[in-house]
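**Q** Structures follow.
The numbers here are math on the coordinates, done by the rules we state, and not lab data. Everything numeric here is computed off the predicted structure, so don't read it as measured data. Cβ atoms are built from the backbone, for glycine too; each structure is taken alone.
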Structure I
Amino acid sequence: MSPVDRAAHLNRWRHRSLTEKATLALGMLLLAIALPPGPGAPMVAVVMTVAALGGARVPPKVWLACVAAPLGFLLVGAFSLAVQVNASGFSLAPGGLTAAARLVARSFAALTCLLFLALTTPATDLIAGLRRLGLPAEIAEIALLMYRFLFLLGDTAMAMDSAQAARLGHFGAKRRLRSLGLLIANLLPRALGRARRLEVGLAARGWNGEMRVLSKRIKTSMPVLGLVLLVEAAIAATGIYLS
């Protein structure tokens, strides 16, 4: 089981209603997009981080590991906004720092909203909720299989990297770079081979194109839902007032 799945199944809010968690995450996401990034984005980021780490008790190491890659990509994009290249070399773009700061603030706030939902709600519950909203069964099955194959790809890469390390493939920068090239070249064929074996295994067990999973429907608590809406309304009012 991946750390994301483990956190989603073992957090303290695992058995809270999907409606409550989705209302909190998606409502805050809309506020992060709609409010001015100055006062709105930091408030959204703080609330969602506290909700994930303090409320749901998601392990901080898992949360930080999930934040690291998107945040690095975000900082690279912000750097491209902050600087410009001309005949004299690199220089700060006019208004670039302001645009970069707004991008980082708003995007990080949106990231905390999506991470909260991903780390507190298993994928099966999310797909089951979308099915109740009318999502076609074919799209739901594709989403579940893609989610599984993403972690299959990661497991294959980790196994190949461990095998290379055991054979001294990481000894020295030149050999490590060569090993990385070999890993990238062989990763997709190996992952496709494992996916094919998974498909054959499902067919051998009578799979008819629909994956039935257990997903208990939890009753929504109206007081909790009201509290979520009240917090979102307070953040919206504060963001509008301070802007």
Structure II
Amino acid sequence: MKKIIEVENINTTFDLKVVHENLNLSINEGEIYGLLGPSGCGKTTLLREMVMLQKFTSGSIKIFGNSLTNISHNQAQKLRLDFGVLFQSGALFSSLTLAENIALPLIEYTDLSKKMIDEIVAFKINIVGLKSNDALLYPSQISGGMKKKASLARALSMDPKLLFLDEPTSGLDPISARDFDALIIKLRSLLSLTVVMVSHDLQSIYDTLDRVAIIDDKKIAYEGVLDNIHLIENEFIQTFFK
């Protein structure tokens, strides 16, 4: 299997606080991969390091064979064009309509005509399960589930190969959460995505993830499939997956 992301001996320290200690994991092309662990264990920190919003202290992260350790600004910008990121809160711009939010990366990073951008926006709105007239609404006018879908449409606007999701079902009611899980599985196949997801949602974890890495006490406590997870002797794993 082709490795898309390789994390080797990652250490992360904030002042005197050690967050990660020699983390190692790898993510394969086409899989939905979960970063799990107790609150404060550094799941989102690792995700932010992968998308180059935060620097790690030492070690190596490679994405599509590119090392992030000494990457130039131009190389980083080029690599980010292959990423889609859905932040936990959605992070939509409140002063823009959903269509304007989704169009923003296309306006900033491409030379496409307005007509082409409008067509792409309409397509992305459709594939995430929103209605075409939702495009004219503002974030304050829509539900939490619609915000997640609109944020996902924006994350997909540039046709990324790699999709990062930070707690995508948090704040959603159970029906909306399961609907979102099904959408992620459908889009993975439809768009040939590799997905990296931080999650606490046990149902979502079982329904969507191919493999997981569980961070506990600064290290990787387990990496692999969920089939035999209950056999792992780790207090967090035993409690969480009971």
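**Q** Thinking only about mean count of other Cβ atoms within 10 Å over residues 169-176, which of I, II has the largest value?
**A** Greatest value across I, II: structure II.
**Q** Given a value of -10500 for helix-only ellipticity at 222 nm (-39500 (n - 2.57) for each DSSP H run of 4 or more, over all residues; to 500), calculated from one of I, II, which structure does it belong to?
**A** Here the read-out was taken from II.
**Q** Can you tell which of I, II yields 34 when relative contact order in percent (Cα under 8 Å, 6 or more apart) is derived from it?
**A** Only one of I, II returns 34 for relative contact order in percent (Cα under 8 Å, 6 or more apart), namely I.
**Q** Out of I, II, which has the highest value for distance in nm of label points 7 Å out along Cα→Cβ at positions 25 and 73?
**A** II
**Q** If you rank structures I, II by distance in nm of label points 7 Å out along Cα→Cβ at positions 129 and 153, which sits at the top with the largest value?
**A** Between I, II, the highest calculated value is found for I.
**Q** Let me ask you something else. So Rg/Rh (Cα atoms, Kirkwood Rh), computed for just one structure, reads 1.04; which one of I, II is that?
**A** Going label by label, the one that fits is I.
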